[in-house]
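S.K.: Multiple structures follow.
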Structure 1
Amino acid sequence: MHYEVIIIGAGMSGLAAGIRLAYFEKSVCILEKHYAYGGLNSYYKRDGWEFDVGLHAVTNYAPRGARTGPLPKLLRQLRLKWDDFDLCPQRFSEIHFPGRRLRFSNDIQLLGQEVAEQFPGDADNFQRLLEHIRAYDDTRYDHPYRATRPILGEYLRDPMLVDMLLCPIMFYGSPQEHDLDFTHFVTLFKSLMCEGFARPRAGVRTIIKALVRKYRACGGKLKMRCGVAGIQVNKGRVTGVTTDSGETLTADVVLSSAGYPETMRLCSDENGKRAPEECGRLSFVETIGIMDELPHRLGHEAAIVFYSDAETFTYARPAEAVDITSGVICCPSNYERHDDMPHGLFRMTWLANYDCWSGYDDATYAATKKLYYEKFVERATECIPEFRRHVLYSDMFTPRTIRHYTGRINGAVYGTPHKRRDGRTRVENLFICGTDQGYVGIVGAMLSGILMANQHVLYTN
């Protein structure tokens, strides 16, 4: 079977690219190796309880009727309505460091006020930094790499403020340890701090189902449980893909959301050589829980808390299985219009070491998960007033889980540190979308798929 475009992966970017192409009557087929859509942002059911995976919040929030910004842009490009995502904005979130707390919301003025109160010597400096961020064009492909920490240090005098600003940014999208590229920082800062957080009332399934319905309505082909075993390359061009079942599909263009190193390792050129792999090292452990009470009724109202127990924030692959000295505590039920939810939710996320988790035998793996669950909920009681007796059910995923269900080498959620903003690979008609193209988050992933479909298929002439 021949298609104009084959897309590898039915995640947010793959589905968005598929909709865009199918809408313009391109013959397009999405191949997904698992039974569930969504990729890194999906959902599942266990023992009757439903869980989201990946989604803490939809960033780049824009209210109904907004005409500018990433969210309105992607809705126009996909011919979707604001109500299709049913987004509820956050009330506020927090950053906790020793002796200091900063609140922020979808109104950047709150963060400015908090900085002025907690770091009065940097109040004006923070406003100058905001002006620089707003004026910076992070959509350009030709910005050279520049480390973010030195740039923030040029504006802000207090090193703790620098770390407090980096903490949520890095946890929500940095593939690089200790620092990140300034262009990537600006993209993330705008999406988290300037535009802000929201959440679909019924969870990530709302967005996924809207995308799948739209894609199928446009005539797109979707093959589930159909992994790609190899990408056939002849004279620098893709001729087709071979599926796990041995079927060969040919295509004019292949667009992959599987990650750059994961995609390139599937390619066979004329000499049978494999492309070098540039793999990320950062992965996470996350505990997800269901409670019989809403967190705000226990006295905890923040949607998300980013914390560091040390004054200097360290963002790196830990030497042990998990590093709980910093992390993210998210309460998805602490959003507007969530007051009548039947159960409270919590999600706790920490940096983890893939090699440790992948090396455990099954008994050690289970015992280690149980051990860390106790540590996690103990640490979370410093943010959420005693909630442990309210927990009805919990589950945990690890770097080993991420590797199994996404194929990401090292369980690297944010992929390779070396992003390809133009989506190009060494193969002429093979392109990358999604995380390794450089846009992160749910809105970012969808925009990546749209951008790559537009640039490399629809607007090539």
Structure 2
Amino acid sequence: MTNGDGWNDWLADREAAHLAELDDLLRLPSVSTDPAHATDVARTASWVAERLRAAGVPEVEVAPTDGHPAVVGRWRIADDQPTVLIYGHYDVQPPEPLDLWQTPPFEPTIRDGRIYARGSSDMKGNLLTAIQAVEALAQTHGAPPINVTFLVEGEEEIGSPNLAPLISRERERLACDFAVSADGGQYGPDTPSLTVSLKGLTGGQLDVQTGTTDLHSGMYGATAPNAVQTLARLLATFHDADGRVAVDGFYDDVRDLSPDERAEIAAVPFDEADYRRQAGVETFWGEPGYSPLERAWTRPTVDLNGVWGGFQGDGSKTVTPCQAHAKITCRLVANQDPAKIQDLLRRHVEAHCPPGTTATYTPLPGSARPFEIARDHPGLIAAGRVLEGLFGKDPIVIRSGGTIPVTAMFQELLGVETVMFAWSVPGSQAHAPNEWYRIEDFLRGRRGYAAFLTALAR
């Protein structure tokens, strides 16, 4: 890549300082799901706002929501230049189980060219690259070459439940030609990629009640229904023996892959053994008739995320429990509607509930629609050219099994598409102990954002 009219050298001179800033951000335990960390989350929002101001962004506000605050920044350059909305989030997943971390999750540690900390890969490292790139353009040219808006939320890891009202309220300030998501990554360390679809998400809790009280298993175990056993039988009805979802109507709106799309996915370099190794499993499981990548990227799922009931302590307690519970989520694909899927799940529970049992399915907040972007979108084309310059090779086209709720919100509320432009790589332990982010990806990301915003100027 060329010198970038000065910003490349400016960024090179500040590598150590920018890494130190990343350390500061990673030390903030902004766990959005834990009320005990509410103050830490608010402190992190203030940190992001101050960093935007330090980068030169003239309009910065910590925007309240009914939950954790968001940060909005605007730098208006000229009416004849495009406007890009850069999206990110500053909240992180809980670090537990703590005993599996080699080093404390909120004390960033460098090992083998990686920085280990909760939130390093998802997504504080990616977020900071965008801010530092805008600062580099401002320091070397007085301002970024195009209009730039930032929207940084604090609730992505809990499904962005309060983001849609904020976007609706701030529709005028957030107006843009298209959005850029700093949340995501590249297909591999040396394989640049363009992400063209994301899965949607919805889910709920299933509660089973078989009686009014737990019972003595010796007196009632052979007579009274057991809620844990009842729940296990009910959960087993969600899939057939081959792994296909057995909920009536679940696949009705799923768009089948075209031959060209299947060929495109088959052309992606994929090491099945390494994929299993990263997952820590010996074999794959799932809907027959599709490759592992096709299932991960383009097929919908029903996942059982947690099951509990009866005695949970050490030792034994001989009871026949009267209550049992399960958490369920679904990853959705093109044309599936979260609200319709919720209704199908509720009907499935009602249809398979054993006599004498009360089974209640309750939707949980945080649903998101699936997302797709057209291959000929100008922002996607520009991103591809920048990636080619950074990596020295054309990017491959990929999809993601993950969900970024804001992409569908931007489509519905702002009428714009989202280009994924981020740097994390597979295997980085996002959401797991020992999460890491490669230092070279952090440094490359700053240059990538500076080049991308420059390439969009008219």
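Readers should treat all values here as calculations from the given coordinates under stated rules, not as data from a laboratory. Source: prediction; values computed, not measured.
S.K.: One of 1, 2 was used to compute Cα Rg over 2.2 N^0.38 Å, for residues 21-100 alone, and the answer was 1.49. Which one was it?
M.R.: 1
S.K.: P(r) over Cα pairs in 10 Å bins from 0, in percent computed as 4, 21, 31, 27, 13, 3, 0: which structure among 1, 2?
M.R.: Derived from 1, not from the others.
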